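What follows is a set of structures for review.
Since every read-out is calculated from the coordinates, none of them should be taken as a lab result. All values reported here derive from a predicted model rather than from experimental measurement. Cβ atoms are built from the backbone, for glycine too; each structure is taken alone.
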Structure I
Amino acid sequence: MDALGESIALLIVVIAFGVGLLGSFMPILPGTLVVWGAVLFYAWPVDGFDTFSPWVFALITLVGLVAGTADIWLPMLGAKKTGASWRTLVVGLIGGVAGTFLLPLPIFGTVIGYGAGILLAEYVRHGAWRPAWRATLGGVVGWGLSAAVELAGAVIMILLFFTQA
């Protein structure tokens, strides 16, 4: 690829990185997947894996898998650690999806819906607010940690990219 084409491709990748970093905070946008896709776009069709190491790409893929799924396993782990049942986690997940589409700001709607689902399911399960609030807090803290893990994963992937590009 000529220098102009490579420069344009790199500009597209950098824009995608910005979108991916933003997506680390917005539940609707798969941030780490966008970053990974941008790396794949550059490494394969643009570079042809000539200077971009397949081993570094494999490492980027592994980081992307862990960070990209953090919004699934970390909130569940947080809620489970504080006593929530698996049934409660499913209700929380349904609440999160509903909140994403029913409340005006998706990022807040998802977290509010997830927390409300856990709170109500645990209240029905225990008949008391104290364990319901405890499980809700664990789930919401897990959700916050997942955003941090996704952001850190996206940053690591970008840094690894620039070691190769």
Structure II
Amino acid sequence: MNYNYRKATIDEITPIWKILQDAILRRKKDGSNQWQDGYPNPESVQNDIEKGIGFVLTENDSIIGYSAVLINDEPEYANINGKWFTNRDFVVFHRVAIVETHLGKGMAKLLFKYIEAFALENNIYSVKADTNFDNGAMLSLFEKLGYVYCGEVHFRGSPRKAFEKVLEKT
């Protein structure tokens, strides 16, 4: 297959939002509280794209995944109840979702690899992320891919588990 990871365009809000809506429903079915408070929403996707931080994973030009990827831009991470491994520049990602038809096929793992490559392309050797305490799929993925638990951060009044992966210079 021909996979690509690139910045999303404003005309892709509808398919991206559909992927996120399905992920929101999955979280609910799994009994998770994550994404059950009106976030993310179409406005957050539009804001991501307008800021140049919305990225899509494509397979033969079809959108199969989405994430927001930022550099040094997560104020809540300064208030971690715990300790990060590094205090250098970092890439952070949010709103990760894979289309229903590609679940269980390693696409989230591929998305993470593209995010890590993005970090390295920008000479950044730290990737930080967080997830809800009850998001088993993401917690498992963090563990499999070498992300290490660093403590808790808070978003919209809720605690999240925070992780960091220190990348090797190539």
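What the table below lists for this structure:
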quantity	calculated
Read-out helix-only ellipticity at 222 nm (-39500 (n - 2.57) for each DSSP H run of 4 or more, over all residues; to 500), computed value -9500, structure in I, II	II
Origin of the derived value 0.35 (FRET efficiency 1/(1 + (r/R0)^6) of positions 47 and 111 (r between Cβ atoms, R0 = 35 Å, to 0.05); candidates I, II)	I
Structure responsible for 22, with relative contact order in percent (Cα under 8 Å, 6 or more apart) calculated and labels I, II on offer	II
Mean count of other Cβ atoms within 10 Å over residues 31-38 - highest-scoring structure of I, II	I
With mean projected area of the Cα convex hull in nm² derived as 10.0, matching label from I, II	I
Winner on FRET efficiency 1/(1 + (r/R0)^6) of positions 7 and 71 (r between Cβ atoms, R0 = 35 Å, to 0.05) once structures I, II are ranked, highest first	II
